[in-house]
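Structures follow.
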Structure P
């Protein structure tokens, strides 16, 4: 297979005038471009279009072998590897090592395993990287029906979005959302390109497959227009509305939240129902790292509308409660543990009130260690390395969280409040109160267990000495 010729033919026939402007700009602004390629028609189309279009030194192809189809899955991996070899592209792959060997697996479990591979491949420096995926208009129609059946709100109904921020700061870009599957296949055939077919897509094991096989064709037959393109247009309009509503909510939130974990009852009661619902969800997730069931949210909203006091359990020892015309807040039975700031000595285990211990050591940085760090071998929850060359950091200190604490973690373009990072990682409020905050000699935050370290102290190819911080609960 002459992949170079196929790519040249495809790009000549397709061009790039169709590429959405914001997608094109996001790709151009990225220092590293990763392409998720399964070997199927969509991802082969994507790889051929963008691999040669971009400079090879910033493109890497990612392939995750789910090992769900035996030899066929291994064949997919070999196929993509050979494609990348022909195009002279960097290729990274991994396979799913499941502890549960049963044949039946959920779509969610498979997706989580794939996302974990993406994160490990890109590493902690994800802020300048994007992952291109081959989602297209037919995927949008299927996803829309799946989300409707689950009772999703506006945010769920506008997925998959052209640009979205996923877990651990990963940025996903989907250039093909306005392309039909049939168009993609025709273009590949014109370029004499080949691809792998996944026979499991023909089974009815997964919900998406059942929709694709049974529901979408019936919908197409009953409609008087292409349903996939209509779904793609609806998704785009829903995303516009979702963005506008989120901006309005962020503006009102600063007035409704009168202090951390406390909402003004009267201001919330006057707000539109959509703002009330978002406020309750944010309050609970911010303070507890947990979520309220749909029934619990409806019960709280009913109490607000009837101006009745309420106290609803969130999880063990934590409640959301409200007093009419006064406040709505999160309460808990656990006592808050606090302790005075202190030095973190080198080579000595320091134990903290409420559990947990930390150890600081100076280590030599070699190529092997640097490779492990960049590949994501070490979890931010347990171990980080801080470059000594960045600036003088000793003596290190540890303290508890203080209002307004902020720093610039790896993966972010500017300083972020710890509160926002805790919310993103769904760290419960009771854990935030006792989690050690490691600071440098000038008081700057270097690391918080569970969060990325300070970007100013990341290791580079020139780093020879580093501080190793480990933490165990």
Structure Q
């Protein structure tokens, strides 16, 4: 069970680029690469999944217990040649004063050696106290080596290597030169997703070539191979839906919508759903299905195409207004509004939700969210009512004037949601929320949604 953890001193150090390059190079060498991403993130996992050729699994302290994280990690690693975990933010950064939800704690929980990526632009001798401080801050953490990123040239490389080797005992595993050609375009929610970039495959190959040339991949693989073994997972305890009637669920998948957790999609299939992908941008009508799922994405970046496809907008509106069960998150909510307004542009959407959505310069909701379910939730409950529901939100959009007659499935305990107090608009058999859910930690939303779809089909 070879595995390692790619972290950094702070965000935007280039660890995603390094991780993409390593995943693709390890795959090129014939290894079955299993990528992971710490925290609630869709964009980095899209790139890592494409680079590795395997779906990237998220590991998140907010929505998962430590035991569930360990079990999920070990289960996903079955059959893999090497696992690569990409951290979020900095190695020791955490909301908790003692760092209980930090990258460092996750690396220790998974017994993963850490490769630290340092943005070395403008640095020489100053890199030494930084590395020494990181080593001394938590001596129980296995920092196994360092990759110096955004190196300015051969002279800069020589100086950096000499400093690290003289003052520290950390092996230099790579010095990656600053190269604009391998940078991934940034936008308001972070990196541009790979499902939007037409040249994503060529871009990944450019990254791989540079990372393979300027890092010691053999030594990195040796570090991963030396990681302690983790317990082999037992049989899954997840209840499958084989005895339930199968249902067909349309899932929006194109350049506008692509934010889905792969383990949630697998859960839907395991629980009796046939997933039918469709494109709100290109297809002319919904396929014949029992339910509809539209996840997040960047509809604002494709709002001209979405508006131009009036047949699809009408098809979705007809499905929902006729009582078709649907679940939409964030970008999907925006698509169901009357219009998306961004600066001087305004484009018509599906019009199911009687309000416009406006884009703002600053995030309107960002980070972890905690919700409390109301009696108006349309999904059947399994036994007793669930406790607080944990998810995440990250949106620059907001509904201009939420309708005063809207019914909500959730009260917001922490976060923003629709208006700071509510989230989860209920309209007929639709649930539309800014919150992104994940089917973990006791919140098996996938089985509840499918139960709702089956109940609607019986009506």
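Observations
- Of the structures P, Q, the one that -12000 was derived from, the read-out being helix-only ellipticity at 222 nm (-39500 (n - 2.57) for each DSSP H run of 4 or more, over all residues; to 500): P
- Distance in nm of label points 7 Å out along Cα→Cβ at positions 10 and 42 derived as 2.9 - corresponding label from P, Q: Q
- Structures P, Q, by FRET efficiency 1/(1 + (r/R0)^6) of positions 170 and 434 (r between Cβ atoms, R0 = 35 Å, to 0.05): label with the highest value: P
- If distance in nm of label points 7 Å out along Cα→Cβ at positions 58 and 82 is computed and equals 2.6, the structure in P, Q: Q
- Of the structures P, Q, the one that -1.05 was derived from, the read-out being log10 I(q)/I(0) by the Debye sum over Cα atoms at q = 0.12 Å⁻¹: Q
Any read-out appearing in this document is the output of simple, stated calculations on the displayed coordinates, not a laboratory observation. From a predicted model like this one, the values you see are computed outputs, not experimental measurements. Cβ atoms are built from the backbone, for glycine too; each structure is taken alone.
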